[in-house]
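Next up: the structures, one after another.
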Structure 1
Amino acid sequence: MQKEITRGSDLFDDRGHLTQTGWARQLIMNYNREKMRASLLRLKEWDCYCILNPEFQLNLIVADVGYFGMGHVNWLDYKAGKDKSSEAIKLFTRGKLNLPPTADRGDVEFIKGDSWIKFKHLPGAMSQRELTFDFPGYVFDGRQGISGRIILTRDPADDTMVNVIPFENPKHFVYVQKIVGMPAVGQVKLGEEIYEFKGEANDSYATLDWSRGVFPYRTEWWWSYAAGKVNGKPFGFNIDYGFGTESSKSMLFYDGRGHHLDEVTYSFDIRDPLKPWRYSSNDGRVDLVLEPVYSNSENINMLVLKTRGIHAYGFISGAVILDDGTRLVIERSDRVFGSAEYCWHRW
């Protein structure tokens, strides 16, 4: 079912059930968490920023997953063929991190010891976000300490991919926004070495995954995003599937306008994820390939909590069809770059 939500309302009614389900272009629903009926131990809330270009990537996450809260930093150096994550953790937070009920305003802060992450909205007509962090104990390839400051910019009128997703259990839900293609400008200091994100000058773009939800204990998903310029105009996509029902979580973005998609899937060789990842859709609107320059995997086992994932990062080429029937061809020379993953969770 492809229902667009065009009029906002409270997310929950007095019984804790979703008042509307479907997709929207902006966060127009009021996340009235006080009406939610699930245990706070089951509630998952996170702000996840992925900042990348064809040479390196920074992921910053502040999350409260009920059992614990965390600040997470992940650095990937594609040329070196290495990546490393680090987390600062607080136990049994159960929503006490007080993450904002919208991504449009409200700041985020996580501090544990001498490690910290802060996400701040800056004043001005354009929507700008300042991401700062410092993990002095982090060690990557012999270099100690990682810190940085990144500024992301977007036009608040640009479309985003928003979903209100139900599950079979009426207490389960996901309210999620994906913002793709924010030009990213700033520096990361790794040991004594400086890495620069220069926005369009070195194809540096950020994606935000803003999620609030109560998931089933076992969940899997496929998520891919990419950004760049095609024909001199901003282009990107969010392709997302594997959990929940009702509406597609996939959208093309071109020159600020979102083009909602039906069923889109991608396939890859699990034995060799450096082979091309291929995307297709049930209506023929998506025919894309991601050619990886780097791939990694994760396998985290914390008894009750477990996560497995496969990730690839690379250049996008192929063709897509916009809502008006325009066929858009993406060449390798356009340098549209992105990520794709398959993740399985027990949480």
Structure 2
Amino acid sequence: MLFVFWACSACLLLYWMWFALALIRLRHSGSTPPTEWPGVSVIICFKNEQIHLRETLTAILTQDYPKFEVVAMDDYSEDHSKDIVIEMQDQRIRYLHAKRNAPGKKAALSEAIRNAKYPLCLLTDADCRPASNRWIRSMVRSYLERPGTEIVLGIAPTSQQPGILNMFQRYETTLTAIQYISYARAGIPYMGVGRNLLYLRKLFLDKGFASDATSVISGDDDLFVQFAANKKNTAINTDPEAFVYSPGKADLFSFLRQKSRHVSTSVYYSHLHKILLGMFSFIQLAWFIFLVLLIMSDILTGFQALIILVLKWLVQMTLFIPASRVLKTRKMQVFFPLLDLCMMAYYIVMPWTLFKTRKQW
């Protein structure tokens, strides 16, 4: 039992060292701006988003970029979302109504991309806010910097609000970003977030969504990246000016329901990604389980276990520093022990939530 515990400790350390190394080596490029910027179609699929839509569209229309359009795809809204789009009266906005009322937004998104007129598609959601008016410019720069790039993975943090639930959502979003950045830098990209994702329209038209995943409600972002991304055609943008913020869920059930939809798509990941991601989650939870078992078996005293636990947190907090710098989450580091314990509870609850949510679907 003691051997398994130390083996879990070693594996956990290797994972966090890998994450830290990937983020330490990230550098923003100072390349010369291009003489000509390609056209960009910003894609927003919305359904009953009258509360957020005006503010989101305003933030996009004030972007400092020479040539872009906003494809506003109405996915059968029943509120006044359409009226808001039309009232804005901006020639750069193209209002479309989805032809097919399908679960999820894959059908609406596919239709929007097919109707886009520019070669680059930049995806976001109707409740998101770019961190600056240089969001489009920064994402396109990442696309242009390296020949052969077809996909740019952006960062989409959760907006800061009071409360422990919001703090945990921000930590979980950060941990997810750390992982997909690290995997992409290792040449094995596995996901991006549809709140901040750029790719070639032609790539989508050629690849589309994997045929065996079209029936899944979620996965319009990560499953496309899983299917179309590789080490040669994928870039990462960690420029704070290109962050896109989205609000967290107001209650725990809504958050778990959202995450269960996201987790359900992971069954369509490659075997390598499922093994690596699954091992990381399993090892984190197993470490705590074996620590408790060692105390119950009198192999460790409570004081010894506490010392080991504190050392674990100190090491992880140290390795978390590069991520906190890149992803602008330094204030969160103070609460790392609490967030780590919350993550263990999350791993325990999530399988039950996933089962219940699937029954509701």
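Computing mean projected area of the Cα convex hull in nm² across structures 1, 2 gives 16.7 for structure 1.
So if we calculate mean count of other Cβ atoms within 10 Å over residues 290-297 for every structure here (1, 2), which label has the highest result? Can you show the working numbers first?
Values: 1: 18.6; 2: 14.9.
The maximum falls on structure 1.
Tell me which of 1, 2 gives 2.6 when you compute distance in nm of label points 7 Å out along Cα→Cβ at positions 42 and 98.
Details: 1: 2.6; 2: 2.1.
Of the structures listed, the value fits 1.
Could you tell me which structure in 1, 2 was used to calculate FRET efficiency 1/(1 + (r/R0)^6) of positions 66 and 266 (r between Cβ atoms, R0 = 30 Å, to 0.05) as 0.15? The correct label is 2.
Using relative contact order in percent (Cα under 8 Å, 6 or more apart) for the comparison, can you identify which of 1, 2 gives the largest number? Intermediate values should be presented prior to the final figure.
Details: 1: 13; 2: 21.
Ranking 1, 2 on relative contact order in percent (Cα under 8 Å, 6 or more apart), first place is 2.
If helix-only ellipticity at 222 nm (-39500 (n - 2.57) for each DSSP H run of 4 or more, over all residues; to 500) is computed to be -17000, which of 1, 2 is the source? Of the options listed, only 2 reproduces it.
Comparing 1, 2, where is distance in nm of label points 7 Å out along Cα→Cβ at positions 10 and 306 highest?
The maximum falls on structure 1.
Where a number appears in this text, it was derived from the coordinates with a stated rule and is not lab data. This structure is a prediction, so every number in the text was calculated from the model and none was measured. Cβ atoms are built from the backbone, for glycine too; each structure is taken alone.
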